[in-house]
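Readers should treat all values here as calculations from the given coordinates under stated rules, not as data from a laboratory. Predicted, not measured: the structure shown is a model, and the values here were computed from it. Cβ atoms are built from the backbone, for glycine too; each structure is taken alone.
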Structure 1
Amino acid sequence: MKDFKELDVWREAKHLAISTYKCTENFPKHEFFGLVNQMRRSAVSIPSNIAEGNGRRTNKDKAQFLYTARGSLFELETQIVISYELNFISDSTLNSLNHQIQTCRKLINGFINYLER
C-alpha cells in the first residue's frame with residue numbers, strides 16, 4: 001500500500017482542511033469556540049482518519065477509517081451550510097467548499113469500494 005501522503009484522497013482531504021481553516025479565519029470572534037472549532041475539527045479529522053486507516057493491516061480496518069472520514073465530511077458539509085445561512089461565508093466560498101467536498105466524497109467512496117472488493 002502507498003504511503004498515505006501519496007494518496008489522492010488524502011491530498012484532497014488535506015486541501016479541504018486548509019481551505020476550511022482559511023475560510024473560518026474571518027468568522028465572528030464569538031464563534032471561535034463554537035462553529036469555528038467544530039468545523040476545523042471535522043475538517044482535520046478527514047485526512048487524519050484516511051492516514052490512520054492507511055496504516056492498518058486489513059482492508060476491513062482501512063475501510064472502517066474511511067467510513068469515519070466520510071462521516072466527518074458529512075459533518076463538515078452540514079457546518080458549512082449552517083455557516084452560509086448565518087452569512088459567515090459567501091456564495092463563492094460555499095461553492096468552492098462544496099466542490100472540494102464532492103471531490104473528497106467521490107474519492108473516499110471509490111477507495112472504500114476498492115478495499116471492499
Structure 2
Amino acid sequence: MDDTTTIGELRAAVAQFVSARDWEQFHTPKNLAISIAIEAAEIMEHFQWSSLEQAAALVTDDDARAEVADELADVLIYCLSFANAAQIDIAAAIRAKLARNEGRFPVDKVNGRLGARPSPDA
C-alpha cells in the first residue's frame with residue numbers, strides 16, 4: 001500500500017476521522033506535538049532493556065511487530081494531524097530538510113560513519 005497511497009490521501013483520511021469526532025478543538029499543534037512524543041515513547045518501550053540481538057528478533061516476531069506497527073501508526077497519524085493543524089506541506093518539508101542535510105552531511109565525509117559531524121560551512 002505504501003506504493004499506491006499518497007500522503008495527501010492519508011492526510012485526508014486523518015482529517016475526516018478527526019472531523020467526524022469533532023476533535024479539531026483538541027488537535028492543536030501543542031497537543032499533537034506532545035502526543036507524537038508520547039506515542040514515540042511507546043515504540044521505544046518495546047525495545048527497552050533489550051540487547052541489540054533481542055531488539056532485532058523482536059521485529060521478526062509477527063505479534064511483536066504488529067504491536068510496534070500499531071504504535072508507529074499512532075505516531076504517523078498524529079504527525080499527519082499535526083501537519084493538518086499547522087498547515088505544513090509534508091512533502092515540501094521533507095524535501096527541504098533532505099536538501100539541507102545534503103550540505104550538512106556530504107557523502108564523501110560521512111559515508112558509513114554514524115555520529116559524523118555536520119559540515120561547518122553548511
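Numerical summary
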item	result
Comparison of 1, 2 by mean count of other Cβ atoms within 10 Å over residues 16-23 - largest value held by	1
Distance in nm of label points 7 Å out along Cα→Cβ at positions 8 and 32 - structure with the largest value, from 1, 2	1
With helix-only ellipticity at 222 nm (-39500 (n - 2.57) for each DSSP H run of 4 or more, over all residues; to 500) derived as -26000, matching label from 1, 2	1
Cα Rg over 2.2 N^0.38 Å derived as 1.08 - corresponding label from 1, 2	1
